[in-house]
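Laboratory data are not the source of any read-out in this text; all were calculated from the coordinates shown. Note that the structure is predicted; figures quoted are calculated from it, not measured. Cβ atoms are built from the backbone, for glycine too; each structure is taken alone.
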Structure P
Amino acid sequence: MKLPTNRGYTLLEAIIYIVILAVMSVIFISLLFTMTESFNEFRLTRALVSSASAGLERLVRETQHAATIDLASNLGVHPGRLLLNTTNAAGLPTTLDFYLLAGALMVKEGTATAVPITATGVTVDGLIFRQIVTAESTAVKMELTLSAHRGALTRAEKFYATAVLRDSY
């Protein structure tokens with residue numbers, strides 16, 4: 001009866017296995033880095049879009065409910081300021097003031113404390129309000145430039161909206 005011989009791996013087999021493992025490791029690590037970078041870019045884009053959406057939605061809604069644009073508004077330049085004459089929930093006359101403060105879009109109703117509309121981590125780089133007056137109505141065009149930074153990644157986008165004042169048509 002012949003006893004089986006125990007053979008180990010040859011040096012050539014070991015080198016081939018190590019090369020295959022190294023190639024698979026490099027592919028896996030590069031895929032992991034690519035996925036992490038894509039996720040971070042997605043988070044930046046999501047932060048920009050959600051801040052722009054919240055800010056412009058509030059601006060449009062309040063402009064549509066406003067009666068007039070106050071003369072103290074700073075239109076056509078950056079940083080813009082939009083001061084709207086409107087009414088509060090009780091139906092009393094009040095003002096809404098939209099302006100920039102330390103890179104954040106702020107809103108102040110009447111004499112209340114101003115609150116930021118844009119999210120933390122998002123900077124407003126441009127805010128311009130333009131008044132559009134026609135024979136039939138008065139509108140406000142809003143231009144909002146936002147940027148966000150995370151590590152080495154930077155993302156900037158421009159957003160636009162237009163709203164017609166309620167008492168102007």
Structure Q
Amino acid sequence: MSSRPDFCLGIDPGLSGSLALLRCEGLKIESIYDMPVTDGRVDAARLALIVGMCQLRGTIVAAVELVSSMPRQAGAFNFGVSAGCVHGVLGALGVPMVLMPPGVWKPGCGLRRLTNESQAQNKSRARELATKLWPEHAADFAKVKFDDRAESCLLARYYATKMGWDK
């Protein structure tokens with residue numbers, strides 16, 4: 001995309017994932033949505049409604065976390081199906097998408113995994129950082145189960161800043 005979109009949609013595509021609509025100018029959070037799930041799967045129809053509502057606000061580009069699994073990891077197939085559903089909905093709605101590996105965007109916002117730091121501790125730091133950046137949304141990041149909300153917001157912020165859309 002050559003010109004700045006109005007919004008960056010950060011997406012953590014897991015079943016407990018989240019979508020965060022961030023206004024590029026000023027890096028302001030407009031909306032946060034938990035991933036819509038029905039019967040243990042991403043609900044594509046409800047996801048399409050959410051993305052469609054975001055499109056009504058202006059032009060959007062999606063920054064989607066590039067997910068993968070360890071070999072023989074339980075649930076890896078379902079995780080892949082969830083990510084594929086997100087990619088399919090974005091493609092069907094014509095939303096430009098970039099896949100961002102966590103090994104790129106997390107260090108880019110100061111969340112490089114520290115020595116001996118657990119994944120839970122890293123996710124807790126993500127919630128703390130999101131609360132610091134957007135104190136008016138502190139309640140959205142207050143609980144441990146809201147770590148994906150924080151990560152989707154930080155992912156959108158990282159990508160919008162990287163692209164220079166925040167200026």
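Points worth noting:
- Answer label among P, Q for the case where relative contact order in percent (Cα under 8 Å, 6 or more apart), calculated from the coordinates, equals 31: Q
- With percent of Cα pairs over 22 Å apart derived as 38, matching label from P, Q: Q
- Structure responsible for 0.25, with FRET efficiency 1/(1 + (r/R0)^6) of positions 102 and 134 (r between Cβ atoms, R0 = 30 Å, to 0.05) calculated and labels P, Q on offer: P
- Comparing mean count of other Cβ atoms within 10 Å over residues 30-37 across structures P, Q, the highest value is found for Q.
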